[in-house]
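Asker: There are structures below to look over.
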Structure 1
Amino acid sequence: MHYAELQFLLAEAAEKGLISADPATFYTNGVKASFQYYGLTASDEYLNQPTVAYAGTQQEKLVKIGTQKWLAFFYTGLEAWFDWRRTGIPTITPGPSNQNGNRVPVRFIYPIIEQGLNGDNRAEAVKRQGPDDINTKMWYLQ
């Protein structure tokens, strides 16, 4: 976990009232840390843009936190996808050649070898979690 991610998680927790702190401070720290990671500086001009400035309804603020966190996850493997499927932020539109019914996958399927080597446990897991399909939501999102 890098510092920008930590700050965005704290901003989200504070915005949702899960911790007692100023979410705007965590949010601004996260944006600045994201820029600093690449040797850049988040200018006041950037921070004060309507789509970036920490203002609006709670949902608008959560969208801004999620969007900036998404940007901070560039070059961080699958972390952006994991966070997106938890929050649905930012809005993602499948590409024009999407071969999944215009849906973004939300899980990995069990490898085929699991059916042979661990069939009983795989079947029990599928029974609890739902179909072994890339479009079946994770248990905590159902």
Structure 2
Amino acid sequence: MIGCSFTFETALLAAGLRIAHLEEGRNVPMYVTNRECVPSGPFAGPMVVSMRPYRADEIPLVVAISGRYPTMHGAPVHIGAPDALGVRDLQNPEFGEPVAVAEDQMPVFWACGVTPQAVAMDIGPPLMITHSPGHMFVTDRLDAEHEV
């Protein structure tokens, strides 16, 4: 089982931060990047990231809160400039659904649990049991139990 960035969303909301995909009733947008993961045997491929837009003045708090969840993807891996990750069009995610990014907001990107799925799709194993993007494994552990 791997962690999910949805785990720290409760803490973001508790701090008064908005979450675009929740407000818009959408699945978080996820993008395949140009950042290659460290290969492991036949498994090699690009990192997938999820994106949530925030204003520049909100980003330090977003980083601090999500950083308290290192087993659930932790702090962002990239802020701003989607093209630096190889993301050409925020309105066309490979997984999930696009969200609005206001003029005063910047895209904030986190490592995503869809990465192993994207890598496995390239390999084409005969069988793989996983989750659907945006619909994770559910457990009785509380989000707060993952906070450090």
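Asker: Assuming 32 is relative contact order in percent (Cα under 8 Å, 6 or more apart) as calculated from a single structure, say which of 1, 2 it is. Can you show the working numbers first?
Answerer: Working: 1: 16; 2: 32.
This value belongs to structure 2.
Asker: I would also like to ask the following. Which of the displayed structures (1, 2) returns the greatest value of Cα Rg over 2.2 N^0.38 Å on calculation? Could the numbers behind the result be given before it?
Answerer: Details: 1: 1.28; 2: 1.02.
If we compare Cα Rg over 2.2 N^0.38 Å over 1, 2, the biggest value is for 1.
Asker: Using FRET efficiency 1/(1 + (r/R0)^6) of positions 63 and 111 (r between Cβ atoms, R0 = 35 Å, to 0.05) as the calculated read-out, with 0.50 as its value, let me know the right label among 1, 2.
Answerer: Working: 1: 0.50; 2: 1.00.
Computing FRET efficiency 1/(1 + (r/R0)^6) of positions 63 and 111 (r between Cβ atoms, R0 = 35 Å, to 0.05) on every structure in 1, 2 gives 0.50 only for 1.
Asker: Another one. Ranked on mean count of other Cβ atoms within 10 Å over residues 47-54, which label among 1, 2 comes first with the largest value?
Answerer: Working: 1: 12.8; 2: 24.9.
Largest calculated value belongs to 2.
Asker: Given -15500 as the derived value for helix-only ellipticity at 222 nm (-39500 (n - 2.57) for each DSSP H run of 4 or more, over all residues; to 500), which of the supplied structures 1, 2 does it correspond to?
Answerer: Values: 1: -15500; 2: -4500.
This figure was derived from 1.
Computed from the coordinates by the stated procedures, all read-outs in this text should not be read as laboratory data. Since this is a predicted model, take the numbers as computed values, not measurements. Cβ atoms are built from the backbone, for glycine too; each structure is taken alone.
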